[in-house]
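Listed after this line are the structures, all set down as structure tokens.
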Structure P
Amino acid sequence: MHRNVWIDERLAQVPLFEGLSKKQLELVSTLATRLDVPAGTVLTREGGQGYEFIIVLEGKVEVRQHGRLLATRGEGEFFGEMALVDHTPRTATVRSTTPVVMEVIARREFQALLSDVPDIAERIHATMAKRRQDTMAHQRMAPAV
């Protein structure tokens, strides 16, 4: 199966891209690069510069902030958006806990995608707001050190 056909089909199953037209899905797939990484790979580092947006197609990753586990993300989920949208350092370290198949969209292409497909921009901003709330709640519940 041709790479773009395969990825279009996989991306259509990602909740972020639900309801997008075939043309919009094709745009996403042309902007993305597939990467396969082994378990234990650090994908983003807290405090580091953000250069990419990552969509998990297969496998699991853990999200840690200040060494504490915040979340586990898997198939159909994404991360890396906050640093790209806010132009700030990475807010968490993300590490693969299993082998991971992912699609990576570089910063410039990610910005173009948000401009070209407003539905995705709205969904990304909604997810960012929820993640910020979850992080704040997690920080309030964490014992003082």
Structure Q
Amino acid sequence: MKKPHRGTSIIEIVVAAALISMAVIAALSLANHSQKQNSYARGLAEATKYTTQAADWIRTQRNTLGWATIASVPANDTTYCLNALPAEFTEIVAGSCDTSDYIPDTTFQRTITLNQNAGTIIVTIVVAWQENIPRQATIEMELTEW
């Protein structure tokens, strides 16, 4: 008669440790990926808020100041750093944002580009921010004379 095995062998312990290690590594990897996605989603939500804010501002300027004021911009690809929304469209100055220009109390930069095209103005609003890599949210819209 054979003696019954008592305890566990070293091979069983190594296999069990390997399986447990793989499960822990998978769980940590999933948690890390989830955290990155949450961070991106928060940034995208805030950037979308700032793009929408600028879109509302430019439409309000067209409605308040009139089409002629908005249409007086240079013909194509005029870019403005729009980190702070001025009271009037006529107060903005053409030019890209500097590396230190941010929407106040944030890490976001907002630019607006205007292109005239056959009686319409194509408005492209870009809000950019930096995580591990550069990120951005963009809205493109057409302004027309009412």
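Each reported figure results from applying straightforward, stated rules to the coordinates on display, with no laboratory input. Keep in mind that this is a model prediction, so the values were computed, not measured. Cβ atoms are built from the backbone, for glycine too; each structure is taken alone.
Points to keep in mind about this one:
- Once FRET efficiency 1/(1 + (r/R0)^6) of positions 29 and 53 (r between Cβ atoms, R0 = 41 Å, to 0.05) is computed for every structure in P, Q, the highest value turns out to be that of P.
- Label whose coordinates, when semi-axes √(5λ) of the Cα gyration tensor in Å is calculated, return 26, 17, 13 (choices P, Q): P
- helix-only ellipticity at 222 nm (-39500 (n - 2.57) for each DSSP H run of 4 or more, over all residues; to 500) derived as -15000 - corresponding label from P, Q: Q
- Rg/Rh (Cα atoms, Kirkwood Rh), for residues 37-76 alone - structure with the largest value, from P, Q: Q
- Entry that produces 20 once relative contact order in percent (Cα under 8 Å, 6 or more apart) is calculated, selected from P, Q: Q
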